[in-house]
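**Student:** Several structures are given next for inspection.
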Structure P
Amino acid sequence: MARLSREFYDGDTVEIAKKLLGKYLVRRLEDGRMLVGRITETEAYIGRCDKACHAYNYRKTERTSTLFSQPGTAYVYLIYGMYDCLNFVTEPEGEPSAVLLRGVEPVYGTETMRRLRYGDKPDTPYRRKNFLNGPGKVCKAFGITRAQNRVDLTTSEELFLCDSPKDVGLPCPDPRKERLCTGPRIGVDYAEEAKDFPWRFWLEKEEI
């Protein structure tokens, strides 16, 4: 089964955040069900120079130690005491950097995602619009928690990334015209000059 290799993650974090757009997140639940989503939004965080990074200036704690792991490791942390967020560790081991997964679009297992995200609540246009457009929303819909912290994305069966749905036996979607957009990251106003770093990337569909 093809996965993104460790070499993919072992490079410049900002460039990797861009290259992750259009890749596919694959999650296998304990009961064997598979969930797949196409990555549409990311943010880059680089510990050596970025005051928005948990490990800024190489600050190593029990929480941030995962960021010092080998590239291709999952870093999952809790925010606001409520929401888990999935990151992909980048750069050589010892350099605390990662890409935050901010948004995906569902490809396979959508009904399971909806149940994980909303429970038995009825479907509404608002819920469809805001289904997977935030890091906590993605983790809830994919059943990702801190139990997946430190998972090796290059070898794991439960959580990994790939280039195409074909890599997990699914049909490829029709090609689409999209443009790469960039801007400041969300929710990092505390980070002084780093709050303005244009390290958030997302895909927008172009009008035909």
Structure Q
Amino acid sequence: MKFIVDKEFFNKVPNAYFGVIIAKNIDNSSEYEFIKDKLEEQLLLIKEEYKDMKAKELPKIILYREAFELLGINPNKFMCSIESLVGRTIKSGFIPHINPLVDLGNALSLKYMIPIGIHDIDKLAGDIEIRFANSSDKFLPFGSSEVETPDEGEVIYVSGNDVRTRRWTWRQGENGKINHTVKNAFIPLDGFLENKESLLKL
């Protein structure tokens, strides 16, 4: 499996910077209290530190909003996943526990303020790419049986023609759902030269 980023993406977002984590032989069916504790800790920190602010005003979030605009994505209509996560946390201080891998991803997203998508390697249809959508690409939203066709030219995470994430880091679909059976995970870190230190810490 290869991770491929279309060169045109860098033409549009020249400060883009990516990292990759490959996790193997995962046990995602057990309980790990330290992961739950880490998520709760980050929820409390974010809610307290930014209680008088809006997520879209935070410098680390602005980077993603600016990149969305360069990619032709309206960040007010389609929020980057990290903006959505931070916004929910500031507002309510609550994110539901899903399973250890998802909880850990959310905790690290909040700590470093970067979007973290998780993909089950064993369910990918070959390489995984960031590229621009074509008419053959298909996306199944969470909780839906109705398949969508992304707009041609929309930036997507895709494996074959199976769209894993629409509008770059906006929303993952049903086919990308992480459950207790996952054993091997591909975890891309989507960032910029300006926040690459956060990616490198991971």
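**Student:** Compare relative contact order in percent (Cα under 8 Å, 6 or more apart) across structures P, Q and report the one with the greatest value.
**Tutor:** For this comparison of relative contact order in percent (Cα under 8 Å, 6 or more apart), the top structure is Q.
**Student:** I have -10000 for helix-only ellipticity at 222 nm (-39500 (n - 2.57) for each DSSP H run of 4 or more, over all residues; to 500), calculated from one of the structures P, Q. Which structure is it?
**Tutor:** Working through the options, I get structure Q.
**Student:** Taking distance in nm of label points 7 Å out along Cα→Cβ at positions 24 and 56 as the quantity of interest, name the structure among P, Q where it is greatest.
**Tutor:** Comparing P, Q, the top value of distance in nm of label points 7 Å out along Cα→Cβ at positions 24 and 56 belongs to Q.
**Student:** Identify which of structures P, Q gives the largest calculated value of distance in nm of label points 7 Å out along Cα→Cβ at positions 8 and 120.
**Tutor:** Evaluating distance in nm of label points 7 Å out along Cα→Cβ at positions 8 and 120 on every structure, the highest lands on P.
**Student:** Here's a follow-up. As an exercise: distance in nm of label points 7 Å out along Cα→Cβ at positions 88 and 136, calculated from one structure in P, Q, equals 3.4. Which structure is it?
**Tutor:** Q
**Student:** Moving on to the next point. Of the structures P, Q, report the one carrying the highest value of mean projected area of the Cα convex hull in nm², for residues 96-151 alone.
**Tutor:** Q
FYI, it's all coordinate maths here, none of it is from the lab. Given the structure is predicted, the values throughout are model-derived calculations rather than measurements. Cβ atoms are built from the backbone, for glycine too; each structure is taken alone.
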